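Participant: Scrolling down, you'll hit the structures one after another.
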Structure P
Amino acid sequence: MAKTHDNALILFARDPILGKVKTRLSPFLADETILRLYTCFLQDSIKNIMQVENVDRFVGVAPSNESGFFTETLVSDIRLFVQEGEKLGDKMRRAIQDRLAEGYERVVIIGSDSPSLPVSYIYRALSSDKDMILGPSTDGGYYLIGMRGKVVEVFNGVTWGTETVLRETCEHLEQNGASLELLPVWYDVDSPEDLKFFKTHLDLIEKARLGKAGETGKLLDEILASH
């Protein structure tokens with residue numbers, strides 16, 4: 001698929017395979033229920049990126065598209081690729097490098113663990129004039145990363161999967177002398193406590209008429225009614 005816009009938006013996702021996704025929700029939820037829930041996360045995240053205009057859309061899947069979910073789900077104007085690299089930082093660096101090499105001026109990556117992320121935050125990242133954009137997450141990591149013009153080397157030496165990810169990334173950024181824009185704080189959904197908060201938040205979003213709970217909200221009604 002040919003490049004049609006100046007900006008690239010990438011959704012990083014895991015292949016939805018039983019027992020391989022959202023493992024921190026076990027044993028609170030059965031593996032089959034976790035798989036259904038993560039599939040809803042993916043569906044809502046894909047709907048989010050489809051709302052963003054004037055951007056080329058990608059999904060980077062890990063470790064592969066073995067399940068076939070993305071082949072069946074993605075519309076024709078979303079490009080699918082397999083993430084390459086050992087650690088998350090390696091995979092993000094490679095994804096950004098590849099898009100910049102294809103001629104994109106700005107590349108933004110979001111994760112699939114924040115299906116309620118406001119689309120306005122993505123627009124803000126895509127319009128930033130800074131070298132790097134981060135969306136800080138309440139767990140100490142980030143839900144979004146974006147770069148403009150070049151790769152800012154902030155990935156080496158980061159302890160991925162811990163509460164120090166954002167701090168370590170910002171420290172590397174200072175050493176690099178690159179400019180940074182921070183987006184508003186948001187959250188990932190990883191643990192049972194996150195899931196309960198998420199359900200409450202989705203209910204409030206709907207009551208305030210700020211958005212719809214989506215596929216995830218419908219399933220959460222069913223899941224949490226029995227817990």
Structure Q
Amino acid sequence: MIAKETLDFLQKLQKNNNREWFTANKSLYESASNNIIALTDHLIGQLAKFDPEVAGLDPKSCVFRIYRDVRFSKDKSPYKINLGAYISPGGRKSMRPGYYFHIQPGQSFMAGGKHLPDGPECLKIRTAIAYNTAEFLKIVEKKSFLEAFGQLSGERLRSAPKGFDPEHKAIEYLKLKEFMAFTEFRDDKFVTSPEFPNLLAKLAKEMYPLIRFLRRALG
């Protein structure tokens with residue numbers, strides 16, 4: 001489970017985002033990082049029960065580094081003020097559809113699917129949706145899926161993508177620029193409760209049919 005001390009560390013880091021403070025409090029970061037690694041390890045074990053492609057993943061390969069790349073950013077704060085992990089075949093560097101959880105005081109969330117696919121990837125996914133519409137709609141319009149995530153989130157094109165019928169039954173999904181299920185957790189008390197890891201695993205299982213569809217579409 002997420003320790004209260006992990007959120008406390010992130011709150012302090014937000015107020016003291018500089019190398020001097022971080023160096024003096026490195027032990028707090030290491031404890032928070034180990035907490036995220038432990039949760040990731042637990043989730044990998046739970047997810048592998050229905051998604052065999054993530055079985056045996058090294059949790060450390062899934063957890064994101066806290067150090068920001070500030071080379072091309074106006075914000076020169078050296079550290080991220082959140083912790084998280086991407087569970088997918090290949091870990092955090094993988095481009096394959098997978099599951100992401102994000103821990104940040106008052107702004108934690110979980111997402112799953114394909115984030116910002118490039119042009120060829122978008123075409124593959126849209127083509128799969130267009131030719132397997134009934135299967136796709138059964139996944140994303142299932143009652144339990146909508147209760148968990150609502151509609152797929154992300155930006156949409158204003159009009160039908162080139163080569164696709166504007167009257168297609170799934171046109172609003174074909175307009176998507178990314179294909180993500182998303183839900184937020186604003187209550188920090190719940191995030192630090194024993195029930196939180198179980199909910200993440202349950203939500204991942206609900207996402208899995210979408211993730212499997214997207215992996216198959218991308219090949």
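What follows draws every value from the coordinates through simple rules; no lab data is involved. Note that the coordinates shown come from a computational prediction; the quantities given were computed from them, not determined experimentally. Cβ atoms are built from the backbone, for glycine too; each structure is taken alone.
Participant: State the single structure among P, Q that was used to calculate mean count of other Cβ atoms within 10 Å over residues 108-115, giving 21.9. Intermediate results must be reported in sequence, preceding the final value.
Facilitator: On the way: P: 24.5; Q: 21.9.
This figure was derived from Q.
Participant: Out of P, Q, which structure matches 1.8 when distance in nm of label points 7 Å out along Cα→Cβ at positions 124 and 140 is calculated?
Facilitator: Q
Participant: Something else now. If Rg and Dmax of the Cα atoms in Å, for residues 60-171 alone is computed to be 14.2, 41, which of P, Q is the source?
Facilitator: Details: P: 14.2, 41; Q: 17.2, 48.
The read-out was computed on structure P.
Participant: For structures P, Q, which has the highest computed value of distance in nm of label points 7 Å out along Cα→Cβ at positions 100 and 132?
Facilitator: Once distance in nm of label points 7 Å out along Cα→Cβ at positions 100 and 132 is tallied for P, Q, the winner is Q.
Participant: -14000 is what came out when helix-only ellipticity at 222 nm (-39500 (n - 2.57) for each DSSP H run of 4 or more, over all residues; to 500) was calculated for one structure; which of P, Q is it?
Facilitator: It traces back to Q.
Participant: Which of the displayed structures (P, Q) returns the greatest value of mean count of other Cβ atoms within 10 Å over residues 20-27 on calculation?
Facilitator: Once mean count of other Cβ atoms within 10 Å over residues 20-27 is worked out for each structure, P has the highest.
Participant: P, Q: which one has log10 I(q)/I(0) by the Debye sum over Cα atoms at q = 0.07, 0.08 Å⁻¹, as calculated, at -0.24, -0.32?
Facilitator: Structure Q accounts for this read-out.
Participant: Out of P, Q, which has the highest value for mean count of other Cβ atoms within 10 Å over residues 68-75?
Facilitator: Comparing P, Q by mean count of other Cβ atoms within 10 Å over residues 68-75, the maximum is at P.
Participant: Once distance in nm of label points 7 Å out along Cα→Cβ at positions 28 and 44 is calculated for all of P, Q, which comes out largest?
Facilitator: Biggest value here belongs to Q.
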